[in-house]
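The data blocks that follow each hold one structure.
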Structure 1
Amino acid sequence: MATFKWGIFGTGAISAKFISGLAAARDAEASFVASRALSTAKAFAANMGVAGAVEGYAEAARAGGVDAIYIGTPASEHAAHALLCIEAGVPVLVEKPLAMNAAEAQRIADAARANGVFVMEAMWTRFLPAAQALKARMEQGAIGEVRMVSGSFGSAKQVDPESNGFNPARGGGAMAQLGVYPVSLAQWLFGEPTLVQATGTMGETGVDEDAAFQLRFANGVTGTFYASSRAWTPNDFQVMGTNGILGFQGPIYRPSGLTVMTKPPVRTGKPSFGWRFRLREHDLFHRVAQTIGWSDRNRGKASLLPYPGNGYSAEADEVRQCVQAGALESTIMPLDDSIAVARVVDEIRAAIVAGGTARGPLK
């Protein structure tokens, strides 16, 4: 099979990670790197072992010779760069978030559909084995009726007004950079939420730095989530049902396994206050239990579900499969889903700016 060739827009850390991930992808390689300055493109390409370097994104889109282009530029440039590629007829993988807001995301989708060009948001976590297993186990009824979902993603970073994460002109903010993960994963499982409630903190640079939000979905599932660019969080994701809990092993963005915690057996009959009860309530029993960390809850069965390479190859393989099959969208990360995620993120940011307003049904 012929090698699937990638063009790379941008010379930041995320582009370097994607290029590194291609080593584990099927029949894939990076053919060129594009940047505004040729010297920057050449230096980055040399460091990453990429043969070609191109000055200017419009020139790179028109250059041809690749099967798809990965856009790893700041979020503020995603829409413009995606539209360049779509106009040139080149399939596109756009780093998350797909765009600065839902309106820009809709423009990308409209252009892609009008021109018959494949476009996908690079929400890589959906394609990892652990995420796929969580969705499958949930749908198989492993934890009974799902009632709640929770997730968090936070990292205590130093405020840098020039960095992508803290510069509003470049698409910064906790929700755009981090909160998009729990929103996208929850929506993948339960659909677009019907209700959004959020509060948070706006930082000195004009971006949201902390966000706490609740989502309610049409099937009755309720979710509680946190995102922060200034505080550490557990970086977890859990789905809770009537018979147990499904949770990621490893961080929310790159899980490497799955834990299934099942509900302990329900005791039936009248309560007994015999020697077993007295033993469990004895001071010595509780001192031992606290020392060893014992709990009457099932700690869960953990299964390792490793991802290949650094994890970025899964989304690259999805693009290759879709393009080679003639598909214009991914069924795992369709454009309407990306637009809906952007709409929810817009809604959360608006609530934070308003000082913690509860927003009504989205649709």
Structure 2
Amino acid sequence: MPNRFVGRDGTKFSLEGSVFPVVGVNCYFLAYCADASQRAALATAKQMGANAIRSWAFLDAAKGGGGAFQYLENGVITINDGPDGLQRLDAAIRSADELGLKLILPLVNHWKDFGGMPMYLQWLGLEGDVKKFYESLDARLAYRNWVKHVLTRRNTLTGRLYSEEPSIMAWELTNEARCDGERDILLDWVHEMANFVKQLDGNHLVALGDEGFLNGGFFARTKGQLYDGRHGTDFAAILDIPEIDFGGYHFYPQDWGHAQDLEFGDQWVQDHADIGNRAGKPVLMEEYGLKVGDALVPDAAARNPWFARWLKTVKDSGTAGDLLWMLGGKEPDTSGYKDAFVVYQADEVPAMAEHARDMGVR
């Protein structure tokens, strides 16, 4: 019987004995919306050439109601397994399976959007910045409780444990982990949590879900925060952790102070390819995007040539793939999930479908 789980073979992903090149999108709201909206978004992703989707497996709130996955009730962190809670993640997993799409699922947000690490600190009465999330024993235990609940959950629609769902490609410990100035604290946390996930789930890949910032050394280029280690993330050191299966990196030149240096994307991809080759593990440009409205990107069409260039570099570098940020939806329950990077339909990014063909996406 063929193995339906995505694995890794050196610097490539593999599936059923063949290379699995990842071409996909981020669509973070799949577990926040109705089944029809989920299916519409997934169908659009397929039209764009996607074989993978990255979407949130977290939704944290101060109190119950509003469909939160976790909330505080009578001083206790409570998990919502109901139809307005994790049953919606059940549906997203089933829909992805039916359409032959693989899911990458981060388990907590660094940012306050949808709760994230700041909400854990609020629940636990911890003061200070998110460094406390990584340092505090109470926060580590609360996070581990959530992870265990998710990975050992039985999907009400497929009957399978999440740890047995073939449509899940990977778990990510976070979305955009940062621990400013505290590299060793973050690395210790990653060691602990990646090992914890592997103990619960031997089928799925594990990554940190960071932005791919580097920590000087050979790659000490004059690019400020991307290379100087100030955010506590060290892409090479993280990739060297045995339980980490692949590395993800992001690229937002306009937000990172490189709005007039879009060509830098080629170097950013190649630097991560070099680190992946050294570690013998896949690396994935798991978020990339451009805002519309500045001199270099005056309209939506102006994004496509830059996307085509970066995606060609991904292919030429031999890295494992890429995921566009972000796919939106125009249904009433998804129209509010958008930002300046949003794409709604395949013809807005023809470079992606062309790239999928070049990468050999089946």
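Looking at structures 1, 2, which one was Rg and Dmax of the Cα atoms in Å calculated from, given that it came out as 19.2, 55?
2
Let me ask something else. When distance in nm of label points 7 Å out along Cα→Cβ at positions 163 and 331 is calculated, the result is 3.2; to which of the structures 1, 2 does this value belong? Each step should come with its number before you reach the end.
On the way: 1: 4.0; 2: 3.2.
Among 1, 2, the structure yielding 3.2 for distance in nm of label points 7 Å out along Cα→Cβ at positions 163 and 331 is 2.
When FRET efficiency 1/(1 + (r/R0)^6) of positions 107 and 283 (r between Cβ atoms, R0 = 25 Å, to 0.05) is calculated for each of the structures 1, 2, which structure yields the highest value?
Across 1, 2, FRET efficiency 1/(1 + (r/R0)^6) of positions 107 and 283 (r between Cβ atoms, R0 = 25 Å, to 0.05) peaks for 2.
Here is a further query. To test your reading of the models, identify which of 1, 2 gives 65 for percent of Cα pairs over 20 Å apart, for residues 187-306 alone when calculated.
Working through the options, I get structure 1.
Each value in this text was obtained by applying a stated rule to the coordinates, not by laboratory testing. On a predicted model such as this, the values are computed, not experimentally measured, just so you know. Cβ atoms are built from the backbone, for glycine too; each structure is taken alone.
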